[in-house]
Structure 1
Amino acid sequence: MSEVQPDEHKIFELLQALHKEIGPKFERCAGMTPTRFRLLQELYRISEISQISLQKLLEIDPAAVTRHLKGLEENGMIARRNNPADNRVTLVSLTSQGREHINAYRENKTQFIGDLLAGFNEQERNELAEMLTRLQYNINVL
């Protein structure tokens with residue numbers, strides 16, 4: 001096993017700092033957490049889905065998906081109902097209000113990403129995406 005070099009420690013610390021800071025900054029810009037945004041995007045794409053399937057699709061724990069859906073439901077963005085074929089299954093769908101707001105959220109996300117990548121040219125963005133993809137692969141095989 002190779003020894004970790006000082007620059008590698010700096011990379012690790014920078015990745016940790018980015019992880020810690022990106023969620024709250026995104027939330028201030030977009031008006032919602034990245035997880036809730038992902039939930040809404042999936043519900044926009046899929047007309048109706050079971051809560052369990054949505055949780056597995058997004059790879060978040062059951063308690064977290066319940067908490068996020070409850071908040072979105074209270075804000076009128078999503079609706080939940082029991083599956084008529086199986087009352088143990090909760091179905092989730094985007095409301096008309098949620099559909100109306102998703103485009104504004106997408107614009108906010110696009111603005112946030114543009115601000116985040118300001119000063120990076122297309123080649124640098126492509127290289128960064130490739131490097132982050134490799135990091136994601138490496139973390140998945142650990």
Structure 2
Amino acid sequence: MGTRALTPDEVLLVLEKERVIRVAFFGQDGHFLVPMFYAWRDGAFCGLTTPGRKVEMARANDRVAFQVDSTATTGPWEWASVSGHGRWVEVADPLEFGEFAGLFYRRLADAPAWALAALEARFGERGVVGWRLEPEELSGRAHGPEEPDE
């Protein structure tokens with residue numbers, strides 16, 4: 001088994017294929033790491049969330065770190081991971097919000113009905129915040145079997 005750097009094309013493949021990002025927020029009262037659904041669009045992560053701790057922390061400090069892992073089909077022994085840091089931007093513009101909200105929901109099209117209903121109920125109860133995470137640095141690593149020499 002070996003670990004290697006991902007090529008730029010492989011990094012993009014992971015970001016386009018996956019849909020859960022872990023975002024680390026930083027504040028005076030500590031750090032907060034949370035998984036969130038996303039869609040990759042125009043070189044940025046885009047999503048919807050509810051108001052709460054992460055949004056408040058991002059409003060106070062828009063600098064975040066993130067990680068996206070790809071293990072769903074390979075298990076823990078073969079994986080690809082993309083990490084980096086960037087800037088969290090709250091999206092209030094209805095035109096931009098609506099455009100990526102549609103993309104976001106299409107990425108969740110295979111969700112069971114109960115999961116979508118729970119998400120909609122949460123948004124209905126707590127409200128919806130549109131967000132975009134603009135990466136400033138991306139790097140990726142993969143772990144798997146050594147490729148034979150050619």
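Every number here is computed from the coordinates shown, using simple stated rules; none is lab data. Note that the coordinates shown come from a computational prediction; the quantities given were computed from them, not determined experimentally. Cβ atoms are built from the backbone, for glycine too; each structure is taken alone.
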**Fill in**
relative contact order in percent (Cα under 8 Å, 6 or more apart) gets 35 when computed on, of labels 1, 2, structure 2
**Request:** Can you spot which of 1, 2 the value 0.40 was calculated from, given it is FRET efficiency 1/(1 + (r/R0)^6) of positions 8 and 40 (r between Cβ atoms, R0 = 35 Å, to 0.05)?
**Result:** 1
**Request:** State the single structure among 1, 2 that was used to calculate mean projected area of the Cα convex hull in nm², giving 11.3.
**Result:** 1
**Fill in**
helix-only ellipticity at 222 nm (-39500 (n - 2.57) for each DSSP H run of 4 or more, over all residues; to 500), calculated, reads -9500; among 1, 2 the input was structure 2
**Request:** Out of 1, 2, choose the structure whose coordinates give distance in nm of label points 7 Å out along Cα→Cβ at positions 24 and 48 equal to 3.0 when calculated.
**Result:** 2
